[in-house]
Structure I
Amino acid sequence: MIAAPPYLGVMAILPPTSSPRTALRDLLAVFRHADNRDRILAITLSLLITIIILILFLVDSKVNTAPPPRIVYIQDYKTDRTDAEIITQQKKEEEQRVAAAKERQRQFQQLEKRLGME
């Protein structure tokens, strides 16, 4: 008994590539041979939806892709500061940090009371 040859053996897996001219000719042929108004409307709507989706992909690829510029401010100190001036400045900054942390904690406690989360 002889085995039958595979029926997919000679078929291409992917369709042959076509040029944009060929695709445009096919589209124009479809429009020319569309015999009723409903078919032309369906073709037009399908093209319109495809174009809208492509435009949305192009626009979306350019939105929010790069982070915004980040500005960092630094404080410039005198080079001839004494150790006492440095320690005084550090104590003042530490007091400001502690005061800001206490204020933030007070705000959270106030929010906790308003929400009833005890």
Structure II
Amino acid sequence: MLVVRTITILRSHSSVVELRIAKTLVEPDIELIKANATLKDGSILYVSEVAGAGFRDYSYHWQKGDKLMKRWDNSPHHKELPDFPHHVHEGANILSGPAVNLTDVLAYIETELERPKV
């Protein structure tokens, strides 16, 4: 279900202009997907999701050229943050953040892409 849902969300989103599936795995007890979505401004969203019985690991890495725009993940390496293991990378800053899913991330990115440039 994870793999199909992720591909469906990415293929149907108005900000995604190209989708590359790098890896999938579907087994009875685990699913994995790694994908790269080119967005309408030329930036790329790297998606990595793994889910199984009682766990979900994710990383949504949004980048334009060599610049990290934002990355949301739940890698367990910032125990000092209140929302551990969920956190957000903004440039060199690592901030606490809630658990997110692909739909949340795409909604955030879409808002940023539509924001008037100053």
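Please treat every number below as a calculation from the coordinates, not as lab data. Only a predicted model underlies this, so the values are computations on that prediction, with no experimental measurement involved. Cβ atoms are built from the backbone, for glycine too; each structure is taken alone.
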helix-only ellipticity at 222 nm (-39500 (n - 2.57) for each DSSP H run of 4 or more, over all residues; to 500) from the coordinates reads -21000; which among I, II: I
Candidates I, II; P(r) over Cα pairs in 10 Å bins from 0, in percent computed = 8, 13, 13, 13, 11, 8, 11, 13, 7, 2, 0; producing structure is I
Computing FRET efficiency 1/(1 + (r/R0)^6) of positions 39 and 71 (r between Cβ atoms, R0 = 25 Å, to 0.05) gives 0.95 for which of I, II? II
Consider the structures I, II: one of them gives 3.1 for distance in nm of label points 7 Å out along Cα→Cβ at positions 31 and 95 as calculated from the coordinates. Say which. II
Please state which of the structures I, II yields 2.5 when distance in nm of label points 7 Å out along Cα→Cβ at positions 47 and 87 is computed from it. II
